[in-house]
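Just below sit the structures, each encoded as structure tokens.
Please treat every number below as a calculation from the coordinates, not as lab data. These numbers were taken from a predicted model, which means no experiment stands behind them. Cβ atoms are built from the backbone, for glycine too; each structure is taken alone.
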Structure 1
């Protein structure tokens, strides 16, 4: 490396002089694009120790209105292509304890057909926590949040604040551990530590999104993609970004790595004016139109009320979601039992139909007939037995 520590002094001096000049010019101009270019150039020239480099970082944070706690130098050093992005692993034991506590508080052992016959885990055991700082995505998110705030200021009709489980005021029945705070307290601390308090006046909340390792990496650097929505979670309420207040629900859509590690995103989401629906039968087009053509900003599908399962939150604008944290975890299995089931004659061949099964120990459970199983054929069901 010609510009490394062993480079000739004349080369090093010239590189430093060039970097210093570019940084100073960008600082004086106060232009975000020039500052970013000068910072990237300084990195390439191994000139990150210059006092002007730190000054340019502070100026860039000021111009871009980035949160004070963001480590822009790490974003420069670890940028992804043209984007200023960093994924920083958080090793603070108290931060780790808060996230585990949040997973525990929002865990509900409720089975839905989206589990495809897999049992509901006893617990989601946290492995790592990483914070995502993405310059462009944060700027777009903040701008959209402000636009929704102004919309609501001018027309408050049909606006209603919603409490979500990730910010619930009560501690629940989970045993206290290293962090015995309520979800409300934990969410407040996490929001302020990362950037700023959540804005209740626009229904800004923390929600989960389950995904694969590859998708988590892509979303971290390139935002959510509406055109990929529905590939995992379905389109019950239209083609949007599906999020949940319970880690258990988002866990249904995760894809494990070979070692069983799974990925959950903890996202800041602006729900704004919420289109609420609690009907068993849904109208995806009506949900989409309410947000894309109407004045609503998101959909709340209350399957908890009408089916006893979970509430689902859907947005149709990628800029209303910011990937704040990436969690890796493993499922802690429940005690399991198996029973063999004969596919009933009423099951339509070639479809994944949910049927009621009576287990040997007297339970009535819902099970999904695997695709390819025909009436009269047998298949095995895994379930949680009675204690």
Structure 2
């Protein structure tokens, strides 16, 4: 039922809850984790399940537990509440259905009996990573490993159907990929750890899906579709390492044109900028002398594509970020040259779209074409946005180094 909580009569407001708040996730490694509140995390979004307002009506103190075993991702689902509204108490309004909208996105098999769910803990050490290992790294005395898999790996489809459920809660407009299409490859990120019995286990902490598109005449253009690091492991650099490994995985394959991304979010754009600048900054073509003397060149595009399978548009971003790195912003002439370079690029779409009939009817676009002062103000505003963003990327790179 779609409603605004404040629009409800006072007596009914206790029966309305925020669906993002009432759902609790946990990744369970030990029985004691059930009682550890520090392991809890919540969805960022539930609008695909419970509607645009992300509200559930009809239950007092609603509490939905979705607990996953860290290695197998076996799921335990529990729905609890203190009281349920009845139509006679709510002017004929029925309580919302909690289960059915949720079941549309859950795997076919899950547990509703907690004891049976916890019995699966004993087999977690037997759960091995899917696919083959590409990389391992240490972070804060913990070990993480990256694997590459596809749907031909035994048992992987069932595992993926459990893993993909997180997408709906963390990626806007997410949809499930076609597991029958053999052009999908999946990069899996695990933490290797010892349980309390000293047994080695592999807990999944994130993943990335990549589709191998055909590129004429006999090439492949991989497209990154979905990237997710689970919330307990975010803000630790795992996404950067995962994306970097994808570039390194395709680096030596001669049939790869370049690596693209499907409808990238702002967060992914930042991640890609960080990773690709880091990969390219030691290349001779991006040296300070080359950047300042030659400007942006076709050779840069070709070298970045040959070396790291980076697209031309992304190469331009790398050029601009590194140019800022080597520009003395306190030197008026240097900074002016940098600013003009960026503004020339920002002006290109305006010039290019002169033939667009729809844009020509737009008064704001007309003003950019005909009014120098408005065009100047527009370009300056856009430049400041770009400049501040590039500073953030460089600051992140400096911190990492």
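So if we calculate mean count of other Cβ atoms within 10 Å over residues 261-268 for every structure here (1, 2), which label has the highest result?
Once mean count of other Cβ atoms within 10 Å over residues 261-268 is worked out for each structure, 1 has the highest.
Determine which structure produced the value -0.34, -0.45, -1.08 for log10 I(q)/I(0) by the Debye sum over Cα atoms at q = 0.06, 0.07, 0.12 Å⁻¹, calculated from the coordinates; the candidates are 1, 2.
2
Given a computed value of 4.3 for distance in nm of label points 7 Å out along Cα→Cβ at positions 101 and 125, which structure among 1, 2 does it belong to?
Corresponding structure: 2.
Which one of 1, 2 has relative contact order in percent (Cα under 8 Å, 6 or more apart), as calculated from the coordinates, equal to 9?
Source structure for this number: 2.
Out of 1, 2, which structure matches 49, 40, 35 when Cα extents along the principal axes in Å, for residues 109-324 alone is calculated?
So the calculation was done on 1.
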